[in-house]
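Before anything else, here is the set of structures, which you'll find just below.
Values in this text are rule-based calculations from the coordinates and carry no lab data. Source: prediction; values computed, not measured. Cβ atoms are built from the backbone, for glycine too; each structure is taken alone.
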Structure 1
């Protein structure tokens with residue numbers, strides 16, 4: 001039996017996930033999408049998805065509910081639809097940052113299987129990375145279903161405890177921005193070395209793509225791949241030594257700790273049990 005899946009919210013991340021599902025062969029008529037704007041939903045209805053502005057009707061029709069609203073309004077949305085959630089008892093999957101499973105369960109009325117998911121923006125192009133945490137009420141079959149849903153837009157990895165979701169945020173949730181920043185710096189440096197802006201940017205982007213493909217398709221660790229292209233007394237070695245002298249490892253570590261710490265603070269702010 002194919003599960004009915006409701007997406008509460010039709011923003012970019014939700015759209016990436018449900019369109020990825022359908023593109024991979026999931027039956028469109030088993031996917032519900034809700035949004036306050038009927039106009040926004042119209043293109044999805046044209047693709048055969050079930051659409052509605054009524055969250056309760058979607059929740060009651062589905063075995064899985066993906067909560068894809070902004071973290072700041074999650075409490076209001078879940079509490080507003082608590083009765084429908086309790087009636088349906090679906091698997092709840094949250095893709096909102098900073099909202100812990102206990103708070104979601106409290107707002108939803110309790111006794112529910114809940115998965116927290118930390119996706120990232122490359123999901124928009126089918127190359128996402130999602131960290132997953134399940135509360136004890138999530139069954140093995142529901143874990144498999146979660147993997148199938150999030151696997152439609154990239155890889156999925158389970159973490160052992162919920163606190164590790166903050167580490168996932170630091171590594172992959174916010175990680176794309178780190179690479180974009182490095183690309184900016186490389187392209188700008190290329191210009192300063194005399195390349196035309198478009199040439200510097202294209203070389204930077206293709207190099208990033210090539211390095212990522214080599215790393216993902218190789219059975220060698222990134223450290224070994226780096227060593228393979230770093231000849232003693234060669235040009236690459238000089239760049240690597242410069243990075244090391246300026247403490248690149250420490251800069252990255254400090255930045256990712258700051259990201260994790262902010263994720264923890266946001267969770268405290270958003271999940272006050274008042």
Structure 2
């Protein structure tokens with residue numbers, strides 16, 4: 001069983017697992033070296049109004065995913081075929097809402113009855129849809145290559161977030177598979193007792209509703225155990241803590257993060273000049 005399949009419920013492969021199993025380079029980089037440049041680029045995209053910048057940023061990010069991320073064939077198909085198709089369709093849809101007088105002097109693409117769809121309307125819609133596509137790809141770069149546990153540990157170790165908060169969040173990651181097992185147990189018990197049986201929409205809704213109370217009770221029990229365990233281990237009694245799983249920020253991570261930020265800045269500058 002692959003690392004991704006074993007960790008699909010909880011998180012992506014950690015840096016240690018990526019090094020051990022020889023995963024592509026993006027998985028081996030420090031999470032903050034990937035997250036900070038992509039987050040800055042994502043926020044900056046909301047303030048650009050040209051077509052070239054999101055195309056450049058999205059293309060660079062897609063190239064990074066192609067060369068440095070472990071991606072399934074289905075996701076590759078979605079990125080290389082589905083995303084461009086959706087972007088163009090969304091651009092045409094948005095273009096229908098552009099005021100015709102604004103684009104009256106641009107070439108005519110097609111007509112629908114008395115309505116004339118012009119190139120300027122398509123470009124206007126493409127600016128918005130390309131920006132959305134670039135935001136999606138940027139979010140995927142972080143989401144596909146950063147393990148949640150690594151990000152929390154890096155935030156505690158490098159960003160100096162209080163470790164009591166960080167490791168409470170780390171414990172929450174362990175709740176997800178536990179809750180799934182608990183939900184399966186509850187549903188099996190309900191089927192054995194003949195509770196909320198049936199195949200219709202009403203039966204499915206009843207099954208969902210009847211699992212809420214026992215699942216909430218299980219969540220409270222698990223939260224109480226985690227709180228007692230954290231208190232027993234002295235969480236919060238000192239301002240520092242020895243790390244069992246350090247996430248080191250190495251020289252190659254600095255170079256990668258700085259270079260990625262420089263590439264994105266260059267893309268924004270080039271887009272502004274071309275636009």
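Just a few scattered comments:
- Here distance in nm of label points 7 Å out along Cα→Cβ at positions 101 and 157 is compared for structures 1, 2. The highest value is that of 2.
- Comparing Cα Rg over 2.2 N^0.38 Å, for residues 133-252 alone across structures 1, 2, the highest figure comes from 2.
- Mean projected area of the Cα convex hull in nm², for residues 85-148 alone from the coordinates reads 5.1; which among 1, 2: 2
- Answer label among 1, 2 for the case where distance in nm of label points 7 Å out along Cα→Cβ at positions 69 and 125, calculated from the coordinates, equals 3.2: 1
- Source structure of the calculated read-out (helix-only ellipticity at 222 nm (-39500 (n - 2.57) for each DSSP H run of 4 or more, over all residues; to 500), -16500) within 1, 2: 1.
- For Cα extents along the principal axes in Å computed as 72, 58, 35, the structure of 1, 2 it came from: 2
- Answer label among 1, 2 for the case where mean projected area of the Cα convex hull in nm², for residues 21-164 alone, calculated from the coordinates, equals 11.3: 2
- Calculating distance in nm of label points 7 Å out along Cα→Cβ at positions 37 and 205 for structures 1, 2 picks out 2 as the one with the greatest value.
- Per relative contact order in percent (Cα under 8 Å, 6 or more apart), the highest-valued of structures 1, 2: 2
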